[in-house]
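Student: Scrolling down, you'll hit the structures one after another.
Quick note: the coordinates plus some simple rules give every number you see, no bench work behind them. Computed from a prediction, not measured in an experiment: that's the story for all the values here. Cβ atoms are built from the backbone, for glycine too; each structure is taken alone.
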Structure P
Amino acid sequence: MPTADTTEATPQPRREALVEAALRVLLREGPRGLSHRAVAAEASLPLAATTYYFSSKEELLEEALRRVAGEEAKRLEAMTSELADGDVRAAGAGLGARALIAEHPSMLLKFEIYLEAARRPALRACCAAWIESFRGLAELVLRAGGAADPAQGARVLVATIDGLMVQRLATSSDPPDEATLEADLARVLGALLPDSA
C-alpha cells in the first residue's frame, strides 16, 4: 500500500488524459464546443471523471489554457536562446517568423480564448499571464538589440504580431509565407531598435 508521500508524487493519468482531450476538443471546436461531456467522450472516460477533476467548464478551460501557454512559452524561450550577439533585428525577425508558423495550428484557438475571456472574466488572469510571457520574451529581444524602452517596445511588438496573425486568420486558412512574415517583423523591429542593432 503506498504511503501518503508516494501517493502525492504519483501522476494522475486520468486528469492528464482529460487535459489532453480538452486541448483536442478546443483545437477542433473552439471554447464554445468544450463541455464535460465532450471531453469525457474524447478521452474515452466516464462523464463522472471530468466532474471529479474539474468542477466547472471554466476550470477545465483554464487548465487547458495554462497548458497551451506554458508549452508555447517554453518553445519560445528555447528559440530566443538562439539569438546571437550580432544582428538582433535579422535574427529576431527570423526566429519570430519560424515561431509563428510553428504556432499556426493553434493560432485560431489562442485568439478564440482571448475573445472568450472578454465574456468570461475568470479567464482574464490566464490570458494576461499568457500575453505577459510573450511580452517578456519580446522585451529580452529588444533589450539585446539596445531598444530605448524595451518594455514599451515589447507591448507594441506583441500587439502588432497579434494583429498580423488575426488578419491572416481572417483571410486565409494557410500558414503565412515565412519570407513575407520575416520581412514584416524586421520592419517592426527596425522601428523599435536603434540603427546599429
Structure Q
Amino acid sequence: MVRAGLTTERVTIAGAELADDVGLDQVTMSQVARRLGVKDASLYTHVRSLEDLRGRIALLAADEKTIRIAEATAGRAGKDALIAFANAWREYAHEHPGRYTATQTPIQIAPELAAKAPGPRRAVELTYGMLRGYGLAEPDLTDAVRLLRSTFHGFVALEAAGGFAHERSPQQSWIRALDALHTLLEHWPDSRAGDSP
C-alpha cells in the first residue's frame, strides 16, 4: 500500500470505506492504519481521535448524500421531487451503510469543522425547499421534515436489519409508502387547528 502523502482527507476516506465494510461502530484507529499501511501513531497527525474521525466521516457522508439528493431533485417538484429525494436517500443508505449510519448517529463534531461543512446545512435547505412545493409553512414544515426523515430512516434501517420478512417485496412497499406520503403532504392537516399535547 502507498504510505506517502497521508492526509486528513485520505484518513477520512479510509475510515469511511472501513465503516461501509464492517460497520461504523467497528471502526478503530488500528484498522484504519492497517488499511493505509501505516502505524497507528501516524494517523494522529491528521485526526485527533476516533471520535474526531467519526465526525469527519459523518460530514463526508452528509456532503455525499446531499449532493446525490440535489442532483436527483434538480428541476423537479411535487411528487416527482419527493420520489427522487427518497430514492436518492435510500440508494445512498444501501451503497454506503457505514457512512449512512454516521449521518444518523449523534457524533461530537468539532465546531470549526461543522461550521465549514456545507452538507448538513444544504440537506436542511433541500428538504425544506422540496416541502415548500407542497405549500407548507412553519410549523408544518418542521413537522413534515421530521415525518419524512422518520419514514425514510425507519424504512432503510429495518430493511438493512432484515426486518421485512413478508413475501411482499420491500420495493413494492416503498413505492406505496411514497404514494401515501405524497397524498398526506398534499392534504396536510391545518396547524391552525391547534397543537395538542
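Student: Could you tell me which structure in P, Q was used to calculate distance in nm of label points 7 Å out along Cα→Cβ at positions 58 and 186 as 4.7?
Tutor: Structure of origin is P.
Student: Then there's this: Work out the source of 3.0 here, i.e. which of P, Q gives that when distance in nm of label points 7 Å out along Cα→Cβ at positions 74 and 138 is computed.
Tutor: Details: P: 2.4; Q: 3.0.
So the calculation was done on Q.
Student: Out of P, Q, which one gives 18.2 for mean count of other Cβ atoms within 10 Å over residues 34-41 as computed from the coordinates? List each step's numbers first, then the result.
Tutor: Details: P: 18.2; Q: 14.5.
It was calculated from structure P.
Student: To test your reading of the models, identify which of P, Q gives -26000 for helix-only ellipticity at 222 nm (-39500 (n - 2.57) for each DSSP H run of 4 or more, over all residues; to 500) when calculated. Working shown, then result.
Tutor: Working: P: -26000; Q: -22000.
Computed on structure P.
Student: Comparing P, Q, where is distance in nm of label points 7 Å out along Cα→Cβ at positions 50 and 146 highest? Mind dumping the intermediate values first?
Tutor: Details: P: 5.5; Q: 3.3.
Once distance in nm of label points 7 Å out along Cα→Cβ at positions 50 and 146 is tallied for P, Q, the winner is P.
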